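S.K.: Next come the structures, one after another.
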Structure 1
Amino acid sequence: MPNIRDIAKRAGVSVTTVSRVLNDQQYVSEEKRNAVIEAINHSNYQKNINAVHLSKGKTNLIGVVIPFSNHPYFGLLLEGIASEALNHNHQLVLFQSNYEPKKEKEALDMLKHKQVDALIICSRITEWDTIERYNEYGPVVVCEDARGKVVSSTFVNHYQSFTLALALLHRKGHRKMGYCIGRSSGTNSHQRERAYNDFLKKLNEPFHSHYVFSDCFHFEDGEKVVNSLVEMTTPPSALLVTSDQVAAGILTCCHKQGISVPEDLAIVGFDNQPIAKVMNITTIEIPLVKVGQNLFRQALKEEVLHEEIQTALIERGTV
């Protein structure tokens, strides 16, 4: 494989002149430019992109960490991130973590070794003190409320959104309300838990631990929730479900079990994904594409920024 010195020798010019031609710079005569181009074509020379990136200190690559690649929530986030990457002439390096700390650390190490310019973590399991140690190597952006941290964030106020949904259910006459979440350890889940407990205290309603369902990520998990409800003597009359996919699974299983929605069980989903529109599910709309676009824009900036994205309650036929 010929190198830049070989091209310079063949063209009868300096290495600097070849470099200027390769980077489309001025101050090269037409005669010398043509000689360099002819030498490049004759030798089938290919520019060493890694060397170019090293000289510029930039790779134009942004790392993106997602726990799952087959979940619509993260698919919409990626749609927003990818559209902005295209607009800014950047490429993405995708890491699927499965919520394994080792996988997230591999992504962080790529930032440390300058293999990516910035890292977007769409949903993390790594502790804050670990993430903050990597912040000196480049921008780290998270999709959760990170105010007070030294990383940028685009986030939704899940406490406020959860309270809004609970208030709707309360106005509809519900007192026994439960909820479904994915991970119980995430920052967003902690906000929902706090909103739920505060709302019950305000109404002087007791807390029932069996009204809370965790590890709900996919459509199929809805069946697990409904099977638990059927076995209860006094099940909740309403559920907040932090995924439209799971809400759709619950609704489908209710039809099979002869549970009338919303008469026997009211359902509120989250995100306003296409499946919620098709199945007429009441939901809290989170503009995930917009969230993804903002995450990418923050990844291009050196300063730490925090931006809250507003949600909206969309009432349909399940409440």
Structure 2
Amino acid sequence: MLVSGLRTEFLLLAENGSGDQIKRRAIGAYLGLAVGDALGATVEFMTPREIRDQFREHRDIKGGGWLRLRKGRVTDDTEMALALGDSILTAGKVDAQAAAEAFSNWMRSKPVDIGNTVRRGISHYRRTGEWESPESEFDAGNGACMRCLPVALATVGADVDDVAEANRRQAHVTHNNPTSDAGTLCVIRMVQAGLLGGTRKDLKLLADGLVAEDPIYAYDRKRIENPSGFIADTLRTVFQALFATDDLESALIDVVNRGGDADTTGAILGMIAGALYGPAALPARWVRTLDPEVRQHCLSQAQQLLKLAPLCSARAAAG
């Protein structure tokens, strides 16, 4: 899926660039995930017309929504990413057993929201001890993709095949589906491209590579509104908003005002755009409103996960 030559180009950018820049962009990606989640949660499952009638344009983290969240709270998108990140840090790698156990513990905490496919996968693990759910054509939802950021950070600089395998280890606990695998891997590679200095044009090449591999992801069509939880629907919406705008705030406001699965489109776009544009592009009013514990957890994980990445490990050894 990766366009030929891009990986070498990105690694050269990283070599010539600053390790501090990669760290900043990793923080931007994690905070982008959380603010996109919290921003979108207010209008999740609303139609664009309903959003316009109530807010004119939804621009601020307000809480509420169908989950009746307090202002600044995130949903399962960010919570599962943080649970996965903690499992990676404990195991020292992306480990399927550790991920499954982390997800099980998270479900035991009675989260505010949990998808049916996620619940079924975790229940399968608890019942059988098997970390991999059976492959299913019906499991092409958003759950694996919305939480994939820790994999992106921990595998920066790895070969594409190794990144893909790491992604499958976490994804298949709940979502064992080739369409989900392909879309999630594309998002991971887009985040990594942003971390390493790639441009919006570079990210578009990656998205277009996914479309060439599977036309179900084609996004240069009629504007998508009220996107469902199907990953292709979600990523088409994310790609449209990302490539139709030229800054993080505009992209996130665009995507969440389309309604539907807005916390997840916001979370996925937020992690990509946060890596692309960096933390300075995040409006301070959004970052300040985030739950303080979640914000600190994101900041800590972003930095700690990078230390496991092959690129950053090589830099540390050379330094």
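Every read-out reported here was derived from the displayed coordinates using simple, explicitly stated rules and does not represent laboratory data. It should be emphasised that the depicted structure is a prediction, and the values quoted were computed from it without experimental measurement.
S.K.: Could you tell me which structure in 1, 2 was used to calculate Rg and Dmax of the Cα atoms in Å as 17.7, 57?
M.R.: Checking each candidate, the match is 2.
S.K.: Further question on the same structure: When you work out relative contact order in percent (Cα under 8 Å, 6 or more apart) for each of the structures 1, 2, which one comes out largest?
M.R.: That would be structure 2.
S.K.: When helix-only ellipticity at 222 nm (-39500 (n - 2.57) for each DSSP H run of 4 or more, over all residues; to 500) is computed for each of 1, 2, which one produces -20000?
M.R.: 2
S.K.: OK, next. With mean projected area of the Cα convex hull in nm², for residues 95-174 alone as the yardstick, tell me which of 1, 2 scores highest.
M.R.: 1
S.K.: Follow-up question, since we're still on this one. Taking Cα Rg over 2.2 N^0.38 Å, for residues 143-310 alone as the criterion, which structure among 1, 2 has the greatest value?
M.R.: 1
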